[in-house]
Structure 1
Amino acid sequence: METLQLSKDLIGKKLKSFSFTVEKGKIREFCLAIGETNPIFFDELEAKKAGFEGIPIPPTFQTCFQFWGYPEIFEDMRKIGIDTNRLLHMKEEYTYIKPIYAGMIINSESEIIDVKTGKMEVVTFRTTYKNEKQEPCIIAEMGIILRPKE
């Protein structure tokens, strides 16, 4: 297979858009996995008493959207020249704009916003998660590092 060279030409490249339905059971599983016990994430009445419209997602839950809603992300990264065998997660940064609740359909749009080349390569992606009205809810920036070739 031909090895593609990473370059600044990738800036602006969009990944495949996808939609994801936020399921109450997935929120529960996530909370159990991270040790979250706040009842607003398990019980709709508790969430409403706390001022929410429904069961909200906990912070960082949206990271799961990418893996559950876009399982071919690693294959698509390889197609544009990202050697996923050398990939290390560098950072994740979130801007929360509107709450996301169980039952919502979230639409995702991702693009590459920066590429740094050298001994180690760095690629930064920006993903905007929008609700059914196409209103931005969360903007996520993810940075990955590609270890040097051995």
Structure 2
Amino acid sequence: MEKLREGGFLITKVRQLSQRIFDKLLKEHKIDEISAAQGRVMFPLWRQDNVSFQDLKKETMLSKATLSYMLDNLEEAGHIKRIRSEDDKRTIFIKLTKRNKELQDKYLQVSNEMKDLYYKGFSEKEIDEFESYLRLLLDNLTDYGEKNKK
């Protein structure tokens, strides 16, 4: 009999629990301007500002509709600005506002606390290996998704 594997189940449990802890830490740090879900959009922008909509969509793996909705809310709250490319009017870039850059340090502090929780007891080598496995898993799922688009 084939051994029952529980990787997907464990990943789901980790995601749910980490989301609850992250939300709690955001509250403790009095960060209510950006939700954890919006942080998923902001994090890539904090690594590289002025990113095209298409690149941000690819990085976050959100649908066009979901990303547009989140960007609408972030823009309305004054965290980002959409700027149309002068070279190609169909291309829209997402740029951080000064207000958001001030929030970035507080949010990244919470992210670092989460990182410390995630990797407690791991060596650097184990972290690298673990993240390598996660990237491979993500690549496998991405390949499957690309091949099976409707």
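Here, each number is a calculation from the coordinates, and none is a lab measurement. Predicted, not measured: the structure shown is a model, and the values here were computed from it. Cβ atoms are built from the backbone, for glycine too; each structure is taken alone.
Given a computed value of 14.4 for mean count of other Cβ atoms within 10 Å over residues 57-64, which structure among 1, 2 does it belong to?
Details: 1: 17.0; 2: 14.4.
Considering all the candidates, the number was obtained from 2.
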> From which structure (1, 2) was helix-only ellipticity at 222 nm (-39500 (n - 2.57) for each DSSP H run of 4 or more, over all residues; to 500) calculated, if the value obtained is -5500?
Replying inline: 1
> From which structure (1, 2) was mean projected area of the Cα convex hull in nm², for residues 25-64 alone calculated, if the value obtained is 2.6?
Replying inline: 1
> Of the structures labelled 1, 2, which one yields 16.0 when mean count of other Cβ atoms within 10 Å over residues 17-24 is computed from its coordinates?
Replying inline: 1
>> When Rg/Rh (Cα atoms, Kirkwood Rh) is compared over structures 1, 2, which one is greatest?
In response: 1
> Which of 1, 2 yields 29 for relative contact order in percent (Cα under 8 Å, 6 or more apart), as computed?
Replying inline: 1
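Consider the structures 1, 2: one of them gives 49, 26, 21 for Cα extents along the principal axes in Å, for residues 33-112 alone as calculated from the coordinates. Say which.
Details: 1: 49, 26, 21; 2: 37, 25, 21.
Considering all the candidates, the number was obtained from 1.
Of structures 1, 2, which gives 13.5 when mean count of other Cβ atoms within 10 Å over residues 73-80 is computed from the coordinates?
Numbers: 1: 13.5; 2: 17.0.
Going label by label, the one that fits is 1.
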> Taking distance in nm of label points 7 Å out along Cα→Cβ at positions 9 and 137 for each of 1, 2, which is largest?
Replying inline: 1
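On distance in nm of label points 7 Å out along Cα→Cβ at positions 97 and 129, which of the structures labelled 1, 2 is highest?
Values: 1: 1.3; 2: 4.7.
For this comparison of distance in nm of label points 7 Å out along Cα→Cβ at positions 97 and 129, the top structure is 2.
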